[in-house]
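Colleague: For reference, the structures are reproduced in the following blocks.
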Structure I
Amino acid sequence: MTAYVKRVQEETPTKLWVNNPLPEEVEEALAFDVFGATTNPTYLSKLLKAGDPGLKKCMEELVKQEPEDDRVMEDLQKAMIKRLAEGMLPLFRASNGQKGFVAVQGNPHYDRDSDYIYKEALRYFETAPNVIVKMPGTQAGHEAFERLVAENKPLIVTQGFTMAQSDSIFQAYRRASLSSGYQPPMFMTTLTGIFDQFTAEYVKEHHICVSPEALSQAGCLISHRVYQYWKEKHADGVLMGGGARGIRHFTEMVGGAMHVTVNYSFIEELNALNLDIANKMDEESGKEAVQELLEKLPYFRQAWEVDAQRREDFEAYEPFLYFENSFLKAWDLVKEEIRALRKP
């Protein structure tokens, strides 16, 4: 019997990427026809916790050669990304550069420095021909994104949570594309699972009574709304769902002409369940759940309305900060390991 995730990609326009894979998971993921691989600033800490021997060896060598911790972190990430890129390179070449991308995201401490993001991205592009760089959804990230589109660089915009944020990227891509004549591959994320995770913690902390039905739908409702808006506006690029924390964060995206990124363990879980395939993306949103969430959660309204935020508001948005904080903690954890290696 054909595996569930393969059936989804054969029978619908929905495509799958594997997120933060261990080296041994890349070949297994390719057997399920994944489109590419994504990583984020937690990737090195995941390898560190897994006891990856390649990471440890590379870190020890770089510490001896490079006195700056930030440079060690960047070079270490490059080495680990190159390892993934080599595994995906046959798919990249066989598809004439349409598949087999490996995504890398830079130092989260510089997510508000446009020039740093831009130059860092150019350095990452030198790692392998199939590298695609993730831009943070900050104002500075938007500015760097527009410059890189004009240079024909493939990009993913990550940490996406709101309609305004998505619309801003659609507009930026179109401006840069029209002015330069280039239309590089571009993916815009909506982090469904992270939105739900934040919401669950928010309502508990603030003692807000939200029905279980509405609570379970919050992130998916935003992703569905962004998707419908994207279709209606004939927007460029591809939408990408991410941050899956439950089965619904994949199954509710099935049927849409979009991509979804999940951990390899999640692929195994989906295949074991072997669910029926149903088009969820074109179903009408739950109006009662939307109304309840709009009334009770101010940040949901900010996500729902396309004119609720300015570009400079994105990086202060509560779910954005929540997710960014996890990146900073993971990045600094590896940096502490580097510092420990320097001690006599």
Structure II
Amino acid sequence: MKSQSLPPAQLGYRMPAEWERHAGSWFTWPRPEGISFPDKYDTVPPIYAELIRHLAEVEEVNINVWSAEMEAWVGESLRSHAVPLDRVRFHRFPAYEPWCRDHGPIFLVREIGGRHERAIVDWGYNAWGGKYPPFDLDDAVPQRVAELRRLPLFSPAMVLEGGSIEVNGSGTLLTTEACLLNPNRNPNLSKAQIEQFLRDYLGVTNILWLNEGIVGDDTDGHIDDLTRFINSTTLVAVVEDDPADANYHILQDNLERLRTFRDQDGNPFRILELPMPGVVEHAGQRLPASYANFYIANELVLVPTYRHANDARAVALLQNEFADRRVIGIDSTELIWGLGSFHCISQQEPA
């Protein structure tokens, strides 16, 4: 579809919260030739298969693939892991790397004249500040999805990844200074200009800024490793219990900020503390492991786990909050070697 002239907020669109009803979920299957999982690629497809097997029970799953050949062997891989392929749709929308949260479409919704309508925002994508070229194919994915779905497409002149923002669906957006104000994204935009883009293109009115991201995060501090909305008035924030850990003071600073924040109506948030899984390393490199990188789907919440004593604690805390969904912990130890987890590889499509 053609790019629209008026910004979507002026047309009544907003970005819905992740827990609102999904039409489906989107993934970009990782390529063996990609750079995300050096020397460990074979350990990653089984994790995708387990995620998709759970998701296919509750919603449609859309998977971007590089080619017809890839579609065939991915389909066989999923079938071998008991994934019901009747709930899976393949799309030959090639991308170099699998981080669909960041290069995929951001869907919007509106109610107008008694009709429920959707649209897509096609933010610029530059692989987290030009770190991992090439990325032209990844950047084109939202345009391809908009054409497939025959949806209006809005294309702001601003770089933004989906993992850098978190919304409550009622007007509040949470992000970080370390990412959105980093000059490797939008060097010609001021903080005020960036906030205006967020208001115009996501339909939010209240923008809240945390500071830094966790150690090992090559995205410069994505919010989806730090703090998540689990309903319109409640936030879960990861905290590190060990004062000697490099994340301790970073996360304490963010927690203090959260306690001062107010929602779009001027009310304080309910804040729950989610533990961290300690130090997760591979080949001497600290990885950005966080339980906050969960994905909320229809009837499910999929939580990354890391073979740590806090796994059960994190899953139990989230299950207590999501009374209407099953909370499932899935081992993400191999996936996090790519420097991302379940939220990073997924993107919701609202109903």
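Colleague: Ranked on mean count of other Cβ atoms within 10 Å over residues 113-120, which label among I, II comes first with the largest value?
Modeller: Of structures I, II, the maximum of mean count of other Cβ atoms within 10 Å over residues 113-120 occurs in I.
Colleague: Now for a separate question. Suppose you compute Cα extents along the principal axes in Å, for residues 217-264 alone for every structure in I, II: which one lands on 31, 22, 16?
Modeller: Among I, II, the structure yielding 31, 22, 16 for Cα extents along the principal axes in Å, for residues 217-264 alone is I.
Colleague: Still on this structure, please answer the following. When distance in nm of label points 7 Å out along Cα→Cβ at positions 129 and 201 is calculated, the result is 1.9; to which of the structures I, II does this value belong?
Modeller: Computed on structure II.
Colleague: Compute distance in nm of label points 7 Å out along Cα→Cβ at positions 153 and 273 for each of I, II and report the one that scores greatest. Could the numbers behind the result be given before it?
Modeller: Details: I: 3.7; II: 4.7.
Comparing I, II by distance in nm of label points 7 Å out along Cα→Cβ at positions 153 and 273, the maximum is at II.
Colleague: Could I ask something else about it? The value -7000 for helix-only ellipticity at 222 nm (-39500 (n - 2.57) for each DSSP H run of 4 or more, over all residues; to 500) was derived from one model only; which of I, II is it?
Modeller: Working: I: -18000; II: -7000.
Structure of origin is II.
Colleague: Of structures I, II, which gives 106 when volume of the Cα convex hull per residue in Å³, for residues 225-320 alone is computed from the coordinates?
Modeller: Only one of I, II returns 106 for volume of the Cα convex hull per residue in Å³, for residues 225-320 alone, namely II.
Colleague: Which of the displayed structures (I, II) returns the greatest value of mean count of other Cβ atoms within 10 Å over residues 145-152 on calculation?
Modeller: Details: I: 20.2; II: 16.9.
Comparing I, II by mean count of other Cβ atoms within 10 Å over residues 145-152, the maximum is at I.
Rule-based calculations on the coordinates, nothing more; no lab input. All values reported here derive from a predicted model rather than from experimental measurement. Cβ atoms are built from the backbone, for glycine too; each structure is taken alone.
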